[in-house]
Each structure stands twice: as C-alpha cells, then as structure tokens.
Structure I
Amino acid sequence: MITTTAYMLGMIRRIARAFVVILEFLLFSNVYIAICAVVMCQTTARLFGLHVPESLLLFTFLGTLGSYSLHWFLTDSSVDYSRRGRWNHRHKPLLFGLFVSAALAGLWLLSYLTTYLIDLLPVVFLTFMYSAPKINWQLFRMLRRIAVMKSLYLTFVWTYLTVAIPFIMAAPAQRPGWVLMGIWFLNRFLLIYSIALWFDYRDRAVDRQSRWLTLASMLTETQVRRFFYGIILLFGFTLLALYQQGLSGGYIICMGIPMLLLVLLTRRIQTSPSDYVYYLYIDGLLMLSGILLALISSQ
C-alpha cells in the first residue's frame, strides 16, 4: 500500500513538473502572446463579418512571435531571478532561433500578401523599432530618451495590426462606417493600453534605475490608479458608443468583461509580481473577448 501511494505521489509530481515545463514554454517562448494577437484579429473580423485572408492570421502569429522573441533575447536576464528571467537566461539560443525562424517565415509570407505590402511593412518597421533601444549601439540607445512613450507606441502597433489591418484587408462593402470603426479602434486601444500600464507599473523600479522612464515610473502609486480609472471611464464610454452604433448587448458584455476582470485584479497586481499572473492571466485578457464572442456566435 505504501509503495503504491509513493508511486502515485511520484507520478503526480512528474505530471505537475511536465505541466509547468509546457506552460512555461508556451508563456515564455511567446507562443501564448502570439495566439492572443491572432484571436484579437479574429475578434475584429468576426464582430463585423469581415472576410480576411488566413495568411493575415499566420502573419500576425509570426510577427508577434518574432518581435517578442527578439525583445526578450536582447533583454539582459543575467540578474533577473523571476521565473521568466531564469527561463530566458537558460533559453537565449531558443529565443534567437524563434526570432530568426519567425522573421524568415514572415518575409516569405509577405510574398503572398504583396497587395497589402504598403499596409503591412509599417507594422514590421514599427515592431522592430520597439525593441531597437535594447540594441547596444549608439544610434539605438538614443531612442531610450523617448521610451516614456513605449507603451503607447506598443499599444498603437497592436491596435493597428489587430483592428485597422483587418478592416483594410476586407472588401470595402464589408466595412462598417468610419465612426463605428473609429470607436472600435479606440475601445481596443484602451483595453490594450490598460494592460500595458500594469506591466510598466511592475517594472517601474527597474525602469527608474536604468533611466528608461515610462509613464508608470514617473507617477506615484496613487496617480497610477487615478490614471487607470480614467482609462476605465473612457473605455466605458466606448462601450456605450458601440451599443448606440448597433452592437448587441451580448457583444458589449463580451467586450467589457476583460476590463472588469482587470479591475478586479488591480489589488493583486499591485502586491504580486507573479509571472503567471502577468503572462498567463493579464495577457490572456487580450483574447478573452474573442473567445466569448466565438462561444455566443456558435449558439
């Protein structure tokens, strides 16, 4: 009996370790965040009945995977003892390999999207420039002086790729009016930025030491909360505007739940630096609306 119990406990521990290994690979190799970007693209397409080429979704996945892999490859993790820091330090060659593979595959895929090159190439350039300040060359180091805008910059790139590009690539007859498109763009921008704000809040001490200032590192804790509440208020107005533009109540609820969950987690965010909270839960909020929308649309 004791032997059987010990065997079962050992088996459970091995399964748990395997689960952690798989989970950390998905999170820290940037596969998970790339999936979030794809789902956000699909959310825009599904919500407005747009038909976009499947190659766009693959390009979105590869672009996100490659850009985040480059970003973390360039990040010094030698003295970072968080779970992600330790994982990154051990897997630098993997991160570089993912970047190179995704970049080559993405460039190859662009040959099938030549009609939209003028719209997609800015995404490629802007995505690279987000990580460029981490390159230890004088030209790129100069960019750190304006890094206070990095979260707004990143939010714009995400919103452009997951909202504007699906509209651009859809047939003109499928696109909604400019007002509705603008409100949706602002709604997604506010959600993405509210998430980016808490990542900056977590990293504010490191950013202050490195003189790589962000808005969160320049504000007090109280000011950050007030700023966040201001974003929530604007986000609420966009939900009302979307409802007035004809979106159903069910769709509005799907769009609002991620922000509600982020608000409920605010106190935990301020006291817990857990990588799982940030990279699994908070990043996962990006694709929650899309998942909920798919569920109610299938019924």
Structure II
Amino acid sequence: MTGLRLDAVEVHLAGAPIVRDLTVDCPPGTFVGLLGPNGSGKSTALRTVYHALRPRAGAVLLDGVDLHRDLGPRATARRVAALTQENAGEVHLRVRDIVATGRLPHQSSFSPASQNDRAVVTDALSAVGMTGQADRPFAGLSGGEKQRVLLARALAQQPRVLVLDEPTNHLDIGARLDLLDLVRSLGITVLAALHDLDLAVAYCDLVHVLADGELLAAGPPADVLTPDLLRQVFKVAAHRTVHPITGRPHFAFASLTAPPVPRPADPADRPSPAPVPAGDTPLSSPPRLEGTP
C-alpha cells in the first residue's frame, strides 16, 4: 500500500491507554484531519508518526515500510516532518539558521552544509514567502511569521509526509487561512490535528473523529460531521448550515443547557387590521381642525 497508514495503533502513557486500535489511512497527496476534544488522543497519535512515541501495538507504515521496526528516527525524519505545538520558542537564531536545521537528517555528523543544502533552504524560505526575512532574528517575528519559518524548516527536510499538530493555535484569522492555504498548495501528504471544524471542512479531504482514544467516524468531512455526531463527541448543540461565501458546510454551536433564543414574530402571523366601515377614512395622523394650518 502507498501513502501513510496508522494500522491498529495502540499507545499507553504511564500505564494508561491513550490511543486504542486506531487505524488511519492517508492516501498520497491528501490532507487528512484528526478531530476530537482535548484528551481524545490526537496529539498522541501524531507523535507515533514522527518517532516521538513508539506504539505499544500496531504499526505506522509509509508506503508499506514500518517506520518504527524498519527505520530509525533519522531515516524517518528524511521522510516525515512535523510542525508541533512545542516548536522552537524564543530561540536566538536567525530565520535562515532555523530553517537550515531541517537539513540535519540529510547530513553526516559534523559535516558542513553543502551547496545543495543551502539551495534547499533558499527554496523553502521562498515557498513560505519569507525570503526577505532570512536574516532577521526569529524571536522578533510575529506568530504567523514564526509558523511560516517553522513550516519552511519542515519543508527543508524534503518530507513525503507533513504532520501538523494544531498548527493554527494562537494565530489570527488571516494568518490561519494563509498558513493552511500554503500547506494545501504543497501537494504532499498532510496529517493534521485540528480544533476548528470550519477549517477542517475547508481544507481536509478526509477526517477521522476521535473520542477517548478511539475512532468514532471517518470519511469526507461533509459526510462525517453531522449535528448528531458533534453533539455526541463535543457535548454541544450543533447547527449545520451553508457558508455564505464558500458554499461549504458551516457550523454554529451552543451549550446543551443554553435556553433557546425567541424567534422574531413572523409578519404572516400578525392579525389583519379591522376593516374600515364604508364612508370612513382611516386615520394615519391626528385629524386637522378647521382654521389650523
């Protein structure tokens, strides 16, 4: 099989099962989302893909190769890159130097960067629109700019799979859309944990919905994300409508205990005005007295 597959993956942390019998298929070139509430196992599942965790059972396969049994972390990093919630912080390096660390899996120990390495870094910066910021300190960038630099670092690994763990956290609306537009345009396989269901509908080809470490539903987002499922998983009242700009499904949420908002009166329900007797004129203003202007 080609593409990425989590095959019946099980993960325990501190003796407790966090992910149970999870199977996720990511065909080549697709954008696949992992959805679910906090604590559902999304991030834990992703960590098995980029070698941060080893599954207790099951396998993580890329084009049929077991990433844990057949490859080490360095070889996996030449195939899988990750943009995670723990990335970089306030490191005191230039943007170019941050991106260059993405070439480390391809370099021999203590070997200097090659001409090809430098070209890959330049291309990665160009791909994310940060060429003009290459010599700026990373710590001085905005949140959206930092995410672009970290994405460039991931691209410098020249991966076949890109793992994103809630990549739009702490970004404003425009930066969120810009980042996911960019990721989508790359054409590589993407596996992403997302919180925003409207973003999942807009960018994902397939979604997998998790709760308590188990898979509840999978498929195209427009088919999977129903009000009943969202109520079951997120414990909220959900209303699905059509986005007025994109035409895609769009969601509104409320607490299960929220009182219903009174509906405005329908003009059709109002009583008709009483008929006016013949010879009378309905008054729209007070009668005018003789002699008054």
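Before moving on, here are some points about what is shown:
- Structure responsible for 1.06, with Cα Rg over 2.2 N^0.38 Å calculated and labels I, II on offer: I
- Once distance in nm of label points 7 Å out along Cα→Cβ at positions 6 and 158 is computed for every structure in I, II, the highest value turns out to be that of I.
- Comparing FRET efficiency 1/(1 + (r/R0)^6) of positions 102 and 150 (r between Cβ atoms, R0 = 25 Å, to 0.05) across structures I, II, the highest value is found for II.
- Source structure (of I, II) for helix-only ellipticity at 222 nm (-39500 (n - 2.57) for each DSSP H run of 4 or more, over all residues; to 500), computed value -7500: II
- At a computed 1.9 (distance in nm of label points 7 Å out along Cα→Cβ at positions 30 and 238), which of I, II: II
Any read-out appearing in this document is the output of simple, stated calculations on the displayed coordinates, not a laboratory observation. A quick note: this is a predicted structure, and the numbers were derived from the prediction, not measured. Cβ atoms are built from the backbone, for glycine too; each structure is taken alone.
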